[in-house]
Structure P
Amino acid sequence: MENSQGVDIEGFELLERLGGGSMGEVYRARDLGTGQIVGLKLLYPFLSGNITYLQRFAAEAEAAQRLDHPNLVKVFRAGQSGLTHFISMEFVDGSNLLKLIRAEGALTEATTAAIGMCVASALHSAWERERLIHRDIKPENLLISSTGVVKVCDLGIAKRMVSGVPALTRTGMTLGSPHYVAPEQARGEKEIDMRVDIYALGATLYHAVTGQTVHDSESEFGLMIKHATEPVKDPRTIAPNLGNELADLLVSMLDLDRNRRPANWYLVHEQLSAIYEAIEHPESDAQQIRLGPQSN
């Protein structure tokens with residue numbers, strides 16, 4: 001087990017390093033005040049010198065704390081210990097969608113639709129309640145608990161689309177992950193909305209149901225160019241048995257023109273629900289996702 005390697009965060013006992021990303025490292029930790037096991041994201045030191053960034057970061061983390069949805073990782077608080085800034089959040093005991101795809105290959109249509117429904121419901125809630133967009137939906141950010149519950153994580157670094165509230169911008173960093181980034185993000189456009197997340201979810205579900213990413217390239221720059229300029233290849237060319245309804249929805253979500261994508265999360269959820277309900281679900285399916293209560 002990897003330890004905290006000398007990292008000391010007041011009020012927390014760091015138990016295990018879980019991984020790292022563009023913003024920081026994540027640990028499984030114990031909140032010494034409550035005894036609760038939490039996920040603790042520590043921002044990289046180079047971000048701590050940007051006061052404007054930190055102010056915006058705190059504002060968006062505060063907005064995320066007000067959200068309460070079964071398919072969102074709950075954000076408890078953002079804080080600072082010495083020079084280290086952190087977010088304390090719900091710890092999800094399980095895996096993530098990328099690991100599931102790598103372990104099992106292409107997922108069933110039912111599993112893919114169920115995952116999409118959970119994410120659409122969660123992000124609909126974030127948009128309706130706080131006008132938050134995620135901007136980095138990808139398989140690694142879709143956690144799947146040991147009981148089959150899908151949880152969207154990293155909403156604490158989202159962008160809030162509210163007049164008068166500063167929008168978090170990762171200065172000098174690429175927004176979104178190259179395999180799932182929306183065309184308008186790849187082009188560096190400042191005016192974005194929830195449709196960047198709809199595109200990213202489309203790319204994520206495409207990967208899940210075909211076992212392949214939408215585009216491939218030897219470099220991140222090449223991927224960004226392809227997402228910005230190349231129409232998506234019909235997923236049925238990779239998965240010939242894929243149902244027309246899901247294939248058509250994915251192509252729509254991945255349209256280069258955001259005005260031709262589904263206009264909101266309600267429409268995405270409605271179509272995925274219809275697809276899911278039309279599929280027979282064998283009790284023996286090992287990839288079952290627990291839908292649970294959804295507020296959509």
Structure Q
Amino acid sequence: MYDVIIIGGGPAGMTAAIYVARQKLHTLMLTRDIGGQINLTLGIPGYTYQVLDGLSLVEKFHQQTSDFPIRLKEGESVLSLAQAGNARFEVSTRSGDTYEAQAIIVSTGRSPSRLGIQGEDAFVGKGLTYCSTCDGPLFAGKRVVVVGDGDSAVATAHEMVSIADQVYLVTRQLQSGLRLTQRLRTAGNLTIVPLSEVRALMGNEFVEAVQIQDLNTQEQRKLEVEGIFVEKGLSPSSGLVRDMLTLNDRGEIPIDQKNGTGVPGLYAAGDVTDIFAKQLIVAAGEGAKAALQTYRYLQQMEMDRPHQ
């Protein structure tokens with residue numbers, strides 16, 4: 001029996017773990033990977049006044065969590081979460097283990113929609129990014145590709161025409177089907193490549209080119225670029241609580257100002273929730289809030305428990 005189980009090891013989960021451990025709570029963290037989306041981020045501005053790559057920040061988080069008596073099970077997928085009566089929760093994992101806790105913090109984040117093409121895994125963090133807000137400034141004066149069909153792809157193209165030397169927007173739609181701003185329509189450094197898909201990424205250590213295919217003619221050609229922004233959407237990883245909570249129309253977990261979900265003892269933090277800004281620094285703050293409220297909840301449970 002744990003005081004609290006934290007599900008998810010991104011910035012919200014890691015920050016929550018540090019805060020609950022400082023309160024001497026018996027804590028278990030279950031996560032498929034430490035860092036979550038940070039591992040897909042090339043640069044994080046504002047950390048000690050420098051741009052830090054995602055993997056380096058994950059290592060710093062990991063080092064800090066190891067300073068506390070947190071039981072960490074990395075590479076662990078949670079299959080189910082259920083209320084077990086008597087103010088308890090039961091968590092079952094893919095490895096066949098079952099754990100109980102008095103409180104839960106769900107910080108499972110979001111998962112980016114991937115391209116599923118040759119070179120995608122090899123170039124994550126090496127020219128391939130899923131976050132223009134995080135990594136856009138790193139491509140100042142360079143040639144980049146934005147891949148996507150919706151508003152997020154257009155927004156990224158809008159952002160990058162002010163930063164990059166040349167921007168290609170590769171989309172399966174016709175130009176007339178895109179909601180382009182006037183600024184994009186007149187941008188001299190934007191080329192829209194309609195009715196096309198990216199089929200492969202090429203390069204040595206970093207991205208050097210992408211192979212695109214025309215969906216009408218099936219003709220393939222190569223674009224020499226130094227970066228690729230994948231804007232095909234992000235999905236909240238909220239399936240674990242779908243039967244316990246009412247999610248919003250985006251599949252996010254609605255929370256109150258204290259990270260409560262409406263189920264006593266069940267809290268949520270970070271990108272899996274309906275918070276406005278999906279940013280690392282916001283997720284970390286939300287993790288701290290959830291941890292502090294979890295501690296208060298457990299304190300109140302102790303005070304309300306009949307003592308012999």
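Computed from the coordinates by the stated procedures, all read-outs in this text should not be read as laboratory data. Remember, predicted model here, so these are calculated numbers, not experimental data. Cβ atoms are built from the backbone, for glycine too; each structure is taken alone.
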Could you tell me which structure in P, Q was used to calculate mean count of other Cβ atoms within 10 Å over residues 69-76 as 14.6? Q
Where is FRET efficiency 1/(1 + (r/R0)^6) of positions 117 and 253 (r between Cβ atoms, R0 = 35 Å, to 0.05) largest, in which of P, Q? P
Structure with the greatest value (metric Rg/Rh (Cα atoms, Kirkwood Rh), set P, Q): Q
I have 21 for relative contact order in percent (Cα under 8 Å, 6 or more apart), calculated from one of the structures P, Q. Which structure is it? Q
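From P, Q, which structure was log10 I(q)/I(0) by the Debye sum over Cα atoms at q = 0.14 Å⁻¹, for residues 93-132 alone = -0.43 calculated on? List each step's numbers first, then the result.
On the way: P: -0.43; Q: -0.60.
Computed on structure P.
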If mean count of other Cβ atoms within 10 Å over residues 85-92 is calculated from each of P, Q, which structure is the one that comes out at 22.4? P
-6500 is what came out when helix-only ellipticity at 222 nm (-39500 (n - 2.57) for each DSSP H run of 4 or more, over all residues; to 500) was calculated for one structure; which of P, Q is it? Q
